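Following are the structures in question.
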Structure I
Amino acid sequence: MTPFGRTFKPVLFNNNIHTMINQLIWADAVYVRDFMAFMDLSTESLLKLVVILHENYQSFDLAALALEAYDKQTGSALQVAYLKRLAGRH
């Protein structure tokens, strides 16, 4: 997600109206289920969520959190493998 903004007249920063100082004008947002309640999801739902978060939104941290819930439910260690893969340590 890339936030976008502008300064409001008469302020101009670095001679660029698109420079965002602190006003967020528009941005993309994706709403997901309550990440504090991932344990309430089925293992199938968690894996689907992981794929969507990783592939569609590059939300690697939230995907890892969903894998943590999956691991707790199944006794697997997918989160560790996922994080190692992200870090380039196959």
Structure II
Amino acid sequence: MLLLAPQSGEKTRAKLQHLGGELRNLTVAGVEDVMAQARITGRQISAGVHQQAEDLQQRGQAIRDEQKDRVDIIVEAGKKVAKGSGG
């Protein structure tokens, strides 16, 4: 419709140029918003992964400590048995 409007070519070109500039500005703003959201989401994901890694490390240490305690008990029991049968 803009191109069919009864006005001079100069005015039409000026309007097109203005509208093109507005469209460019809207596009840039939209891209900047999407990029900002992507950065925020990336940070949230990174923080979540970091927390999960810490949780897994703590669980692993707890399991290792449990197993070490069990082995220590078995070793002590074995020593008692060895002393009782050797003496």
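4.9 is what came out when distance in nm of label points 7 Å out along Cα→Cβ at positions 37 and 69 was calculated for one structure; which of I, II is it? Walk me through the numbers on the way to the answer.
On the way: I: 0.9; II: 4.9.
Computing distance in nm of label points 7 Å out along Cα→Cβ at positions 37 and 69 on every structure in I, II gives 4.9 only for II.
Suppose helix-only ellipticity at 222 nm (-39500 (n - 2.57) for each DSSP H run of 4 or more, over all residues; to 500) works out to -34000; of I, II, which structure was it derived from? Let's see the in-between values first.
Working: I: -13500; II: -34000.
Clearly, the read-out refers to II.
Suppose you compute semi-axes √(5λ) of the Cα gyration tensor in Å for every structure in I, II: which one lands on 38, 15, 9? Walk me through the numbers before you get to the answer.
Values: I: 38, 15, 9; II: 81, 7, 5.
Answer for the origin of the read-out: I.
Every number in this text was worked out from the coordinates using simple rules, so none of it is lab data. Only a predicted model underlies this, so the values are computations on that prediction, with no experimental measurement involved. Cβ atoms are built from the backbone, for glycine too; each structure is taken alone.
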